[in-house]
Structure P
Amino acid sequence: MHGAWHTGKAWNGVAARLRAQGVAVAVAELHRDSLAGDVAAAEAALDGIAGSGPVVACGHSYGGAVISGLPPSKVAHLVYLAAMMPDVGETSFGLLAQAPSDLGACMVGDVAGTTTIDPARAGGLFHGQLEADRRSRHVAELVPQVMAAGHQAAVTAAWRSRPSTYVRCTDDRVVHPELQRRFTRRATRTVTWHSDHGAFASHELHTAALLARLAGT
């Protein structure tokens, strides 16, 4: 599941690599204006590929809050990629505020309403490890984000009853690596990558390989 300000296009590279290996992939489009709406969209996407049973659900950034809200019975494994990993009652913005982040300085708009990311800063914020042309393509795909979902508390924490992997990204400027370290204590296992926030792009091959392995291919 993609993060805030992103769309499913961000995952095109990873999805293509997985499909080439015969892995069924569904990429949910979020931005349903609420955490509950995004969770419902993610669940519907998973239902489309779950004919053989529970699936591996991966969430990036805010997408971690989304996969945490999925029904545990539908998930075989949860993967948190530089992601929020809220417990019941916690919010994404409440967690983010617990450690330094460059995100606030790059946001344009009303944090209680809708924001965008300053295009002049977005590349360095999300994709500091990408070469210029790929960075520009990802920045061009960013969209406005309704902020309500980030202020809404989790009502389910699927990671409490399902196995999970947390991918900690040491060069992240959005979700501070120390905050990610705290999340690793909630996960079943931890992987550490020397990655920027957009690990799905800078570590595309690693991301696809991890998900393929967990999917059993």
Structure Q
Amino acid sequence: MRISIIIPTLNEADRIADVVGRAQALGDDCEVIVVDGGSDDATMSCAQAADICLQVPQGRASQQNAAVQTATGDVLLFLHADCWLEEGALQAVRLALADESIVGGCFRQAIEAAGMRFRLLEWGNALRVKTCKWAYGDQGIFIRRDIFESLGGFPDVRLMEDLLLMKRLKKVGRIALLEQRIHVSARRWQQRGVIRQTLRNWSLIILAQCGVSPNRLAGFYPHVR
């Protein structure tokens, strides 16, 4: 079971080399693909150790979909550039997908910051996956390639492409929450505040549920780097 690790980037020169190195250290039977959305820093040169480096027009959904076209894996694992996976992560994915009823899943988070607020975030995000079957991109979404293609890939929207995909995915099979950890940068919460960022996230979800276009909502969710 070959796994393609797809890393979308935009101005991540300060961390992409480390993320690529950690991804490659996960095992031999995987490939690492960096797909950049037009960075104006040194991201592309810093990512050259990846198996494949692509540069396409900006948009995380379209970037990831473009990377899938060059991927050779049976399983697609989408990894944000401010996240990294622990040793054994790919073995855990393969073990989960040995159960044919499981179509995809994600990992438990380890947010890289001290304090009870962040431990509560980790707990709440895991609970969301268990109850709603909604995984976000910073939880390391993995999915069988044939299922991903049958669903048409990520919807071509500027925001919430991960959530929209998960809503479709849970209708075709079981979603696994792996005990293996994905380490996540705390930069979003540290720059905007835990409560403020969490309220922003849920407000956007509620508005999307009420029919507001994700493309319109994207204007209220600026990039944080």
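Since every read-out is calculated from the coordinates, none of them should be taken as a lab result. Because the structure is a prediction, the values reported are computed rather than measured. Cβ atoms are built from the backbone, for glycine too; each structure is taken alone.
Structures compared: P, Q; top value of relative contact order in percent (Cα under 8 Å, 6 or more apart), i.e. the largest, recorded for P. Source structure of the calculated read-out (FRET efficiency 1/(1 + (r/R0)^6) of positions 72 and 192 (r between Cβ atoms, R0 = 30 Å, to 0.05), 0.70) within P, Q: P. Each of the structures P, Q was assessed by distance in nm of label points 7 Å out along Cα→Cβ at positions 32 and 184; the largest value belongs to P. Given a value of -9500 for helix-only ellipticity at 222 nm (-39500 (n - 2.57) for each DSSP H run of 4 or more, over all residues; to 500), calculated from one of P, Q, which structure does it belong to? That value comes from structure P. Structures compared: P, Q; top value of FRET efficiency 1/(1 + (r/R0)^6) of positions 112 and 152 (r between Cβ atoms, R0 = 30 Å, to 0.05), i.e. the largest, recorded for P. Comparing percent of Cα pairs over 26 Å apart across structures P, Q, the highest figure is found for Q. For the read-out distance in nm of label points 7 Å out along Cα→Cβ at positions 80 and 120, a value of 3.5 was computed from one structure; give its label from P, Q. Here the read-out was taken from P. Structures P, Q were shown, and mean count of other Cβ atoms within 10 Å over residues 24-31 at 18.4 was computed from P.
Taking mean count of other Cβ atoms within 10 Å over residues 64-71 as the criterion, the highest value among P, Q goes to P. Here distance in nm of label points 7 Å out along Cα→Cβ at positions 88 and 136 was derived from just one of the structures P, Q, and that gives 2.6; the source is Q. When distance in nm of label points 7 Å out along Cα→Cβ at positions 48 and 144 is calculated, the result is 4.0; to which of the structures P, Q does this value belong? So the calculation was done on Q.
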